[in-house]
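> Pasting the structures in now, so scroll down.
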Structure P
Amino acid sequence: MPTLDILGIPHHYERRGFPSNSSLPTLVFVHGWLLSHHYWSPLITVLSQQYDCISYDLRGFGQSQGVSTHPQQYSLAAYANDLVALLEQLQINHAWLVGHSLGGSIGIWGAHLCPERVKGVICLNAGGGIYLKEAFERFRSAGENLVKFRPAWLGNLPWLDLAFSRLMVQKPLERRWGQQRLVDLLRADGAAARGSLLETTTEAEVHLLPQLVAELAQPLYFFAGQQDRVMETKYVNYLASFHGSFYPLGQNVIEVADCGHFAMLEQLPLVADKMGQILRTAGDSGTDALLV
């Protein structure tokens, strides 16, 4: 993978598709917490037949390792600033951001910070905006323990990758995805993993997200797994409802049946088809794409 220096940190990225086709947007894919760019590969294989596609590893995850000097180095705004710098360095002036889970929130922030380059956002398994103190405290505690207690020999335990292939999904993924999730867990920088968990789930951050959504002039779409226990559909719909395209009838939310927290892997054909529909309609009309 090629590398970009973004605010002093080497960021690894992958580019596939048709960068010379200036009439279509570039799709920029942002992964979730404790993950990497790899999970976008099947979706990019489909969409890169028509679109310029870029995926990258967030700072502190995957192959993008390094120490940041930003005072709030792991906040949503900080990661969105990295994203904006990536767009600038690659001279991408017409981008749609596609974010999974935490990456969806980063995408919303990116659209807020850089409306001149970001023309739309698609969020997968991302939502929120409601702060439930006890639930968030349990979530942060579990996440911190997961990051803290992850010895290197963990990757050698037999069948653990099989367990990871069943985690947070409705039906087991191919075993290679369990292996990849285990690799990404062990590779993640401890400070980045803990910092991004804590800084992006404060009460202030959670309550700010709906305000940003309400202010966005760009199209904004959400894919919600009907069996997602990490980001339940009610929280996806809640955040989506702050955007002007939600009314009537939640038209900016696509609920995906038989799907947990990894829509782009669990229901690849449907997600690719609906994304293509969104992008084509937005391109044809120059406005928001309303799905029926």
Structure Q
Amino acid sequence: MIDVFNIPSQQQQTFTFYATGNWQTWNKPRGAKFIEIFCLGGGGGGSSVFDSGNSNGGGGGASGGIVRGLIPAFLLPDNLYILVGKGGLGPSGVAIAGGTGGISYIGLQPSTSEQTLICKSSTTVAGGGNTNTAAGTAPTISVVALSAFGNLGLFTAIAGVAGSGGSSGTGNGSGQAALGTTLVTGGGGGGGRSVSLFGTGGTITSASAILTTPVSGGITNGQNGANGYGTLQPFCGTGGAGGAGATAGIGGAGGDGWYGCGGGGAGGGSLKGGQGGDGLIIITVIT
């Protein structure tokens, strides 16, 4: 084909990195002109609660933070090192706080030192839900300027979202709306219980035409919260919903979060919080 207008060909290659717990290596392809980075941290887990007597609902975990960037490829070495944050543990046991979600890193060496980093998903980890109804704390927004080699490109940092609180007493767990301020959400809170009453789990709702299905919290006695879901194109997702309390027997477990989203808190009488979603790093090469 004759290139009449001398317009360069624009082709893309996409590399997706999942949480393995280990450093991974990205090799710069021949002919790369720019790379685009999407760096998402792991979400926090929802908490478990007490399994006997009156019980509050567990708090939902927070979402991970996000950093996006564009870098001229000629400024980068042939290899970059990737560490994707794991999602926080959704604990199994009596009254255990949810695990924290890991930070995701991209650097020039397999090190979390600011002096060798290009970026990291947030400054602090995504908090896990607390057994005393408290929601997981949102990670603080990444300060890209602190990463020495972040100055090689143009970056946007997005703060994580706090989880939703569990109920106090026999009330209902709190929920939250997806796509309100960012692409991921925290987890819903669990409902409480007594010997005669139970609360429902917090639901993740959405008014968007993309995420059209609510992630329902438990609404019947001891019902589990639903797992979160999402889409890669366009990228967005939800946390897990909260479990319902149970007047007798086992309460509802919290739902698991999608990538980077928080796990749901357990309902009163449940020993299982929702798992926080693993982080994700996507590098797109423009040649």
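> Quick check for you: by distance in nm of label points 7 Å out along Cα→Cβ at positions 13 and 173, which of P, Q is greatest?
Structure Q gives the largest value of distance in nm of label points 7 Å out along Cα→Cβ at positions 13 and 173 among P, Q.
> From P, Q, which structure was helix-only ellipticity at 222 nm (-39500 (n - 2.57) for each DSSP H run of 4 or more, over all residues; to 500) = -12500 calculated on?
Going label by label, the one that fits is P.
> Of the structures labelled P, Q, one was used to calculate FRET efficiency 1/(1 + (r/R0)^6) of positions 109 and 197 (r between Cβ atoms, R0 = 35 Å, to 0.05), giving 1.00. Name it.
Matching structure: P.
> Let me ask you something else. Quick one: P(r) over Cα pairs in 5 Å bins from 0, in percent, for residues 101-164 alone came out at 4, 19, 24, 20, 13, 9, 6, 3, 1 when computed from one of P, Q, so which one is it?
Q
> Something else: Here relative contact order in percent (Cα under 8 Å, 6 or more apart) was calculated and came to 19; which of the structures P, Q was it taken from?
Attributed to the structure labelled P.
> State the single structure among P, Q that was used to calculate mean projected area of the Cα convex hull in nm², giving 14.0.
P
Every number here is computed from the coordinates shown, using simple stated rules; none is lab data. Here the structure is a predicted model, which means the values were calculated and not measured. Cβ atoms are built from the backbone, for glycine too; each structure is taken alone.
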